[in-house]
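Presented below are the structures under discussion, each in the form of structure tokens.
We did not get these values from a lab; they are worked out from the coordinates using the rules stated. Being a predicted model, the structure only gives us computed values, none of them experimental. Cβ atoms are built from the backbone, for glycine too; each structure is taken alone.
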Structure P
Amino acid sequence: MAGITGIGSGIDIDAIVKATVAAERAPKDAQLNRLDKTTTTRLTALGTLRGALSELQTALKALKTPSLFDARKATSSDTARLTATASNTALAGTYSVEVMQLASASKIASGSVPGDSSATFASGGKLTISLGSENFDVDIAEGASLKDVRDAINTTLKEQGISANIVTDPAGNTSRLVLSSDKSGAGNDLTLAATGADLQALVTGMPAALSEAKNAKFKIDGLALESASNTVAGVIEGVSFNLLKAEETKSFTLTVGENTSGVKDNLKKFVDAYNKLITTTTSLTSVVKVGESNELLTGGLVGDATIRNLLSGVRTELTSNSSGGQIGSLAELGITTQKDGKLTIDDSKLDAALAENYDAVGAFITGENGLMSRLDARVDAYNKTGGVLEQRISGLQRTREDIKDQKLNLDARVAAIQTRLYSQYNAMDSLIGQLSRTSDWLAGALSSLPGVVRKDK
């Protein structure tokens, strides 16, 4: 509102200007709002589509590398006693395993000293801790407490895997050092010696070893074997296993074979990701009636040629037969297309194909010319950096920026129209007011002339 208007003419100039400006602005405003809504809807839809394509590509990449089929899997029939892994150099086979003894590390206790961890040693000295054939010296300062001795051992021998702690007997009010090693295997026993009068208490009256260093003992197909560690490698080429529990005279089975479960899991992830893509594209291109009024609800990419071309290319690869191999289509793996376009898996048929033609399945799926690589190439053309979808998204983002600029220009144009209208109407109002005042003056002057009879008298 440009000040107080309409005084001279009595006309509601504000209402006239507002109505005129609103009528001028409304068509363009409605056009820009519709375009902005459509652009935002398409941007959101394309982002949703890219997300579904990214999930599909993740599943495709897991299947297209030959290493998936080169991998071998080691399976224990008793995972409470043994777990195992196999590299791709492992050969298929079944082994009978027995675990009679687990490998253990040495643990010893020192002699007892009166008091708790604050008990002190007036004279210093040196502790010599041996681990197998290796000897390590730890210097102890005069007046050191049992806690100081423990800390000195832990600091000095940390890299050797030797640690110390303190155990206190509340009833007898005595304390001992407990030394532990993380190096298992026969011959890796701990011993403790001391120089210095006060430190001799730590080696006097030492109890028997709390734990002896021992080898793991086990059998593979009846062959007796030993290992200094419970993590065993090299016994069976390409196979590593962890011994977890000993139970004599009770055998179990270790099976080394193809990675069929890993392949099957990844195929299921591919089917799930593909089906999600179909669900997403169907939602983005559908037109459905909602509510009692049967109002039409349209997807963000209805009639979009990009989706049609994308799905056409993907379906072409899915249905094309690969020549030169024992497996030529997904249908031979039990993976078929349903009426709604989604894939379904016949587990028994897939299991049979993997059991009978494992290498042929790998040749069909993996490699540069394998099905998954061809599918990935189709999808990547749309989803990669600089691809079809990114170019479309960039174009829509530019449209949104242009809409913002047009709205700013519309605001400026409408403001100019409003200023012009107020100027014109105020000039008219001023003129009418001036004419009204002149009319009143003339009427008064004429009524004062001699011989003029006023009608109102």
Structure Q
Amino acid sequence: MKNPLFLILILYGFTLCSFAQVDSKDLWPDGSEISPWFHEYTKVKLEDLGEQYVLTDFGVKNDSSILQTGQIQAVIDQAAQTGGVVIVPKGTFLSGALFFKPNTHLHVAEGAVLKGSDDIADYPLIPSRMEGQNLDYYAALVNAYGVDGFTISGGGTINGNGLKFWEAFWQRRKEDPNCTNLEVSRPRLVFIWKSNDVQVQDVKLINAGFWSSHYYQCRNIKILDVRITSPHTPVKAPSTDAIDLDVVSNVLIKGCYLAVNDDAIALKGGKGPWADEDPNNGENTNIIIEDSEFGFCHSALTNGSESIHNKNVLMRNIKVQDAVRLLWLKMRPDTPQHYEYITVENIQGQARSFIYVKPWTQFFDLKGKEEVPLSYSDHITMRNINLDCEIFFDVAITEHDRLSDFKFENLTITTKNPGFDTSMVDGFEVKNVVVNGKNLE
């Protein structure tokens, strides 16, 4: 018989192991367990996508001067009959709006460029979603409506060719400083609607005429090792958000590089005083952004300006360079909003503002409603961050905003403006926060 003390030690060891396993679980900000789906990073393989439809095998020419929308769409339509992947081979192919169908995929090969037309006539008006409202709008260059399992892969480039659209926008803004984004007709680069189990990997999305990629009413999206860029100098590419998430759940953004002349990642979902009653609107839940790098952008992570409910958002292991804001909570006074359980952690780099929370009043419209809706932000955690910024606590709220349960932990901040007012937040935990060498506890 074994020594009883030995058995006790063995049982004690198992107990310690069990506790270690519990402690090491990956959890959402609300404390629930993150699904193993978020830890599966397998890339789709070209050979697993079905029959291969190479554009040049079907008479599409490698010629950037010839618009070939119809020819490319014909290949997509043929691929849809049997199921398969449309391959853009090495070279440059000019096109207007393309529409992918169930059982089709897009592969842009290394050295290939799918280039968008810069004539808005090549993007038809169709049912769409823009700026928190459902409306007829111009199709994107790449469209997938109801295409479950849709993938975009390959090391090539989807180029929005947006210069003409940008110049038109700035000319219109010069004529009317109050013009809206929708007053100048511009196409997005990628729009995916009501499509689940989507994966976008390895491609480069550049020079969008409007938003770079927009996902609406989708579940289970993985965006892996994608590079999304548009210029902010010498010509500013207006409203070229890298990734817009609009009424989505279960999103993994991993290994990406994002640098655009607007928000890098924006959470949308609806706007207006009755936005939470509109069935076209909804919440964004269970979003992980990790192991990525941000160049110039208006904000690395933005909640709003068309957003009603965001929950369980985790941004971690990020390098930020030249962002205007690290975290932006847009408190829109004409829309009921609730941003909750958002964690930003393990960040290093530079931004103008560490956290920015202020009313967003552009195009304010209560649509006849007398009462201003309340907006809430709670359970906001920022920890393990080393950042050089101009403004540390860039927060100014109104009587219609409610901030609660903020936590700042393990922060090392160098800033020109170290002002910090915890009275704006009901329940503010501050632990090991060092600003300009001074501990704020």
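Some observations on this one:
- When helix-only ellipticity at 222 nm (-39500 (n - 2.57) for each DSSP H run of 4 or more, over all residues; to 500) is computed across structures P, Q, the figure -3500 traces back to Q.
- Origin of the value 8, where relative contact order in percent (Cα under 8 Å, 6 or more apart) was derived from one of P, Q: Q
- When FRET efficiency 1/(1 + (r/R0)^6) of positions 194 and 378 (r between Cβ atoms, R0 = 30 Å, to 0.05) is computed across structures P, Q, the figure 0.50 traces back to Q.
- At a computed 25, 53, 19, 3, 0 (P(r) over Cα pairs in 20 Å bins from 0, in percent), which of P, Q: Q
- Mean count of other Cβ atoms within 10 Å over residues 242-249 derived as 13.6 - corresponding label from P, Q: P
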